[in-house]
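Some structures to go through are shown next.
Values in this text are rule-based calculations from the coordinates and carry no lab data. Keep in mind that this is a model prediction, so the values were computed, not measured. Cβ atoms are built from the backbone, for glycine too; each structure is taken alone.
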Structure I
Amino acid sequence: MWFPYRIIIEGFAYLIILAIGFVDFHTDHEIFLSFFYLIPILMIAILSDRNRVKLTLVSLFASGTWLAVDLTRGFDYNHPAIPYWNALGRFMIFIIVAFLYSIQEDQKVELLEKNIHLQEADKLKNEFLGMAAHDMRSPLSIIKLYADSGIQNTDSVIEPLKESPESENFITLSRTRKSLEVISRCAGFMLDLLSDLLDITRIESGKVSPDLILEDYNLFIEEIVKIYRPKASNLNQELLFIGGIISKKVAFDRNMLCQVIYNLIDNAMKYSPLHSTITIESEEMENYLETRITDQGQGIPEEKLPALFDAFNKSSIKPSRGERSTGLGLSIVKRIVESHGGKVWVRSRPGEGSTFGFTLPLNRPT
């Protein structure tokens, strides 16, 4: 299929060179035609198979045609080798331009092929992580279940022994309980990590897309704040919601956006000290809705901000109460918001707290 097409292109290119040479001969330098000799050469480079031998031959034919025109005009040169030298210079220009274009196109093709291979590898990686995370959740859930059950059983046995705290049984059971608590905490952390891994692989693989439904956005935020207030109260923190006037209902996926708000409020609580206030604000802009979560924590150095939403990124700032982080929460936030057509951002200074925000388009169809 391609063979006759290329033959026609290459034959037509040679005919164009002859036509340019004919015009060049009869105009006697009155019309500038030097650049036009490059057109058929580039035509072969663009439309044919970019074969270097073919490019060399057509460049040689173009410079030879130009040389023939110069020789048949009967110009007087100071030296008989000058027209041949000029022809060599033209040939070098033609071949350099043709080869540079050919090399650039070859690099584009190579880059495209590598990109396809990378996408395939990334897809396989996501599938492997998804399967591994899914398969590991069940045994970890069982480990945590047995650890929590062991803690409860230990508590029931240890209660009567509190009157003799120096007894061997009390000491042994206390140590056992502490060990079970460590196992439970580690298993819980691993379950959170696996849950985040499953979420991020599903989003990256395109298997999860937002199910957009028009809802009252401020009411949605208020529901989440009510859920988190008892937890904040236990930490002597206050959750304050300032809902701006929103003139219309907003299209979003409730479950996915819950995860965004949960992550951002959870982070704000985690990095804020006791007796501090965390403020959640919503504000309608011209074409989008902006949500901001502001804490009174330690703040983040400016050089750390660009990588904050990268997967597995862990800030050097430690949580106020030593909580552990998977390093995936903000990356999931970014991907979910972008899947809604919005953007995430952060403003922070050390010692002044942080504001995490995201936008949602207001006129997005459901």
Structure II
Amino acid sequence: MENTAGEVALPRRPRVLLADDDALLRRTLARALGQSFEVIEAEDGEQGLALARELRPEVVIADQRMPKINGVELLAQLHDELPETTRVLITGYSDYGPVVEAINDARIHHYFEKPFHTVDLVTVVEALTRSRALERERDALLVQLEANVAELARANARLAESEAELERAVRERTAELRVANAQLELANGQLRVMATHDGLTRLFNHTYLMEHLRLEVARGVRYRRGFSVLFVDLDDFKRVNDRHGHAVGDAVLSGVARVLDGGGAHAVRRSDLAARYGGEEFCIVLPETPIEGALVKAERIRAAVGALRWPQADLSVTLSVGVATYPDDGADERALLEAADRALYAAKQGGKNRVCTAH
């Protein structure tokens, strides 16, 4: 389509409404999202609701803790008024109550737990937008397919020779529908991975770790079997970022993650689970592993990381490990992690680059 000046009109970018009373976080997210979306900012839930009604954005991102109207209330209202809008909630750390409420009342499509990486939010919003666009394309193809079939059926009743044309049109539309469904399934698969994995290291994320630990404790109670947890922290990692930059720091985190996930350490089994706990902290769950076996694995991992070489910079990376065992050091996942954290603190106080136990 051309405008009055004869210039070709560019298609409108998807519109994202960002509702957060934290101006600094809101502007940071707006800058990151602005590369792919038209971003509208709202200072609170009440303003966000008014702007959503007026501008009908494709995506609404709302922080839970806002004055006047909180995030869940805003998204629930939009679920009723603008059901086609993609709804994303931002919550505080371990604030699971609003998340459950948002899933039940607002039918949110995704949520983020603070702190989170801005790039992860942008990636998820882009994937959600693509997924919704593919759904609309699929629905349009279905409508078009039904219309074409009906029209061709009427023509076939009038003219027998139109049968071949009808079959051809149905095959084409069916093929297009298969492609759209395949693309939608791929997008949904990517979303499932993003919900459970850390964007940088590709290890499982904190949320998945806590759920896995809860299930492992339940299994231990039922079958009377123990397991161990390794709490891992890179020594003096801030110095790596300060001296060599965050690009090198990210490369170090990714390299260490590969060792923790079984690459080169010969310590991690398929049944073990490695996760990024946060920042430069990692956690490894070792099913049916007593303290003696956990110490052997921890020492192998520590040695493997210490032997790594980094082509990006001339540096040496070491780590400290705290080891805790269920049920001796903790009867539930929180207590077990606290015990492992105390052991990690002892390793740090003891000079770093070492392994300590909780008892």
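Remarks
- Test item: P(r) over Cα pairs in 10 Å bins from 0, in percent calculated as 5, 19, 22, 21, 18, 9, 4, 2, 0, 0, pick one of I, II: II
- Source structure of the calculated read-out (distance in nm of label points 7 Å out along Cα→Cβ at positions 69 and 141, 8.0) within I, II: I.
- Test item: helix-only ellipticity at 222 nm (-39500 (n - 2.57) for each DSSP H run of 4 or more, over all residues; to 500) calculated as -21500, pick one of I, II: I
- Which entry (I, II) yields the derived value 15.2 for mean count of other Cβ atoms within 10 Å over residues 85-92: I
- Source structure of the calculated read-out (distance in nm of label points 7 Å out along Cα→Cβ at positions 13 and 333, 5.5) within I, II: I.
- Taking distance in nm of label points 7 Å out along Cα→Cβ at positions 77 and 349 as the criterion, the largest value within structures I, II is that of I.
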